[in-house]
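Heads up, there are several structures right after this.
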Structure I
Amino acid sequence: MNWAAFSPGSALVGGVLIGLATGLTLLLNGKIAGLSGVVARVLRPSGDVPWRVWFLIGIVAGGALTFQALPSAAVVDFSRAGGLGTLAIAGVLVGFGTRLGGGCTSGHGVCGISRGSSGGLAGTLTFMATAGLVVFARGQLFGGSL
């Protein structure tokens, strides 16, 4: 990512869009927009698959449209994180881990905390602490940097 182009304004816009999308999913669909849970229920169907497929299509299409409309936002240096393959594997492992633990990072972090859920707060704090430990281990113990 082009960190020189980062601004609190872009972070605020992104946060508002995430909140709006998850809020609308809850209000209009009665469902929590937790990405790991959405993907899990598409891979192992449980009756309400169509909205989940459209949700995933929207995430991919939204990213693609953003990068088309704002090419400068597409400046990502995958090599610093070990390459695109490493990022893909890391994403799958995070998703698997959250499902194994009975949670979902975005479901707990966005929807859970906004509803005042103590479980959402505990899940988010656990996730963030684990992420911090992984970054520390990679940078200090294994000589890598992110």
Structure II
Amino acid sequence: MKATFGAGCFWHVEDLLSKTKGVTSTAVGYIGGQLPNPTYEEVCTDQTGHAEAVEVEFNPNEISYQELLDVFWNNHNPTTLNRQGPDVGNQYRSAIFYHDEVQKEIAEKSKNSLDESKKFNDPIVTQIIPAPKFYKAEEYHQKYFKKQGF
């Protein structure tokens, strides 16, 4: 099965998810913008509308979509609009790109539950939207942390 998440710089998100039990593969890329086949440099202009994202293939017999959402929620700040840490811009937005109605329902319930828990002082701004075409990022971005020895 497939899941796609935007949670700031895709290097960290990909590294985290690639080490998650039940995840069989990850790819970093760009999603949700107007420009076909964008480059990293184009996305960084904050003009294409794309988010940096990680597309995850996972084995639902080993990890559920809800468990992936738990990893997502617990490893970034979903209350900062278009920002994660020092990274600022629309490409760093918090977003869940669902692949079917079941994922949409689970994601919305998960977001509502987290909001109601008052874990965060500010409201959650994470987008939950249908997954449009995912454009795989340049090869040097794939498994970036691993390639850098982190």
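Every number here is computed from the coordinates shown, using simple stated rules; none is lab data. None of these values were measured; they are calculated from a predicted model. Cβ atoms are built from the backbone, for glycine too; each structure is taken alone.
Below are the figures for this structure:
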item	result
helix-only ellipticity at 222 nm (-39500 (n - 2.57) for each DSSP H run of 4 or more, over all residues; to 500) from the coordinates reads -8000; which among I, II	II
Comparison of I, II - label where relative contact order in percent (Cα under 8 Å, 6 or more apart) is highest	II
Origin of the value 4.0, where distance in nm of label points 7 Å out along Cα→Cβ at positions 24 and 136 was derived from one of I, II	I
Test item: percent of Cα pairs over 17 Å apart calculated as 70, pick one of I, II	I
